[in-house]
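> Take a look at the structures listed below.
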Structure I
Amino acid sequence: MNPDVRRHLILSVGCAAAGALTLRWRFPGMGGLTAWVISVNVVAFLWFCLDKGLSARGGRRVPEAVLHLLALAGGVGGAFLGMAAARHKTVKRSFRTTLFTLLLLEAALLAAWLLDAFAGIGLRSPWA
């Protein structure tokens, strides 16, 4: 793995984990997954905005792999909001396609979870 990607991923996961732990501490009734999703969305949003600022100044950029992995980790909403707010990565078709695919994947996972939670269809892990 590229050292630049590794460094950004460690920082991103560390910030998201710290945010999730802080949310769980501040709001004891909040579930761990909810805290993680909120935190990783905030981190994804901030990385998109930071990357836009870095690109305008010609500085070192946030690797696209990091932005995609944050979206995959549950931060696709924050990624789309960051893209829209900073008007960043909106022209690059391959980037938008990957992000939209991740959005569809997360929407399908959310729909399955909601069906299981509210309709009691009893989704089971194939590894259980």
Structure II
Amino acid sequence: MAESEKWEVATNDHYLRIVSAVVSLATGALALPILFIREFLGVPAGKPIKPFLTCSVWLAWTCLTFAILLGLGYSWFSIKWVKAAFDQPTFISRRWLEFWADAFFVLMGAAFVAGIAAMFRFLVNT
């Protein structure tokens, strides 16, 4: 790897930290509707919560799950990109690795924001 490419690897590490934070937050947010329904709406443990789950909750869960999966996909492309940056063989070109990593990062962010917005809508309207 050339000296000029070291900043790219360092930048990639920063992106991985962001992805890690988003995946952690999205994973934790998946439990919010259940906690909200049980604790704040006072639904007892023996009573089913399905009647309280609105379309907003299902949308939030879908978006947050996609955010998690896209974050994991970004991590995989990132690992392959670092391998290519160190001139190790990969079955995908470095250009395509960068393209797909960028696409997964942007889509992960969009899915996370959409999931949080849907979750917020559920919490406000319930």
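All of the numbers you see were taken from the coordinates with simple rules; none came from a lab. Owing to the predicted nature of the structure, the values given are computational and were not obtained by experimental measurement. Cβ atoms are built from the backbone, for glycine too; each structure is taken alone.
> Computing relative contact order in percent (Cα under 8 Å, 6 or more apart) gives 21 for which of I, II?
Checking each candidate, the match is I.
> To test your reading of the models, identify which of I, II gives 13.8 for mean count of other Cβ atoms within 10 Å over residues 13-20 when calculated.
II
> Identify the structure, out of I, II, from whose coordinates mean count of other Cβ atoms within 10 Å over residues 53-60 was calculated to give 17.1. Don't skip to the answer; put the middle values down first.
Values: I: 10.4; II: 17.1.
Derived from the structure labelled II.
> Can I ask one more? Quick check on the output: 39 is percent of Cα pairs over 25 Å apart, derived from one of I, II. Which one produced it?
Going through each structure in turn, the value belongs to II.
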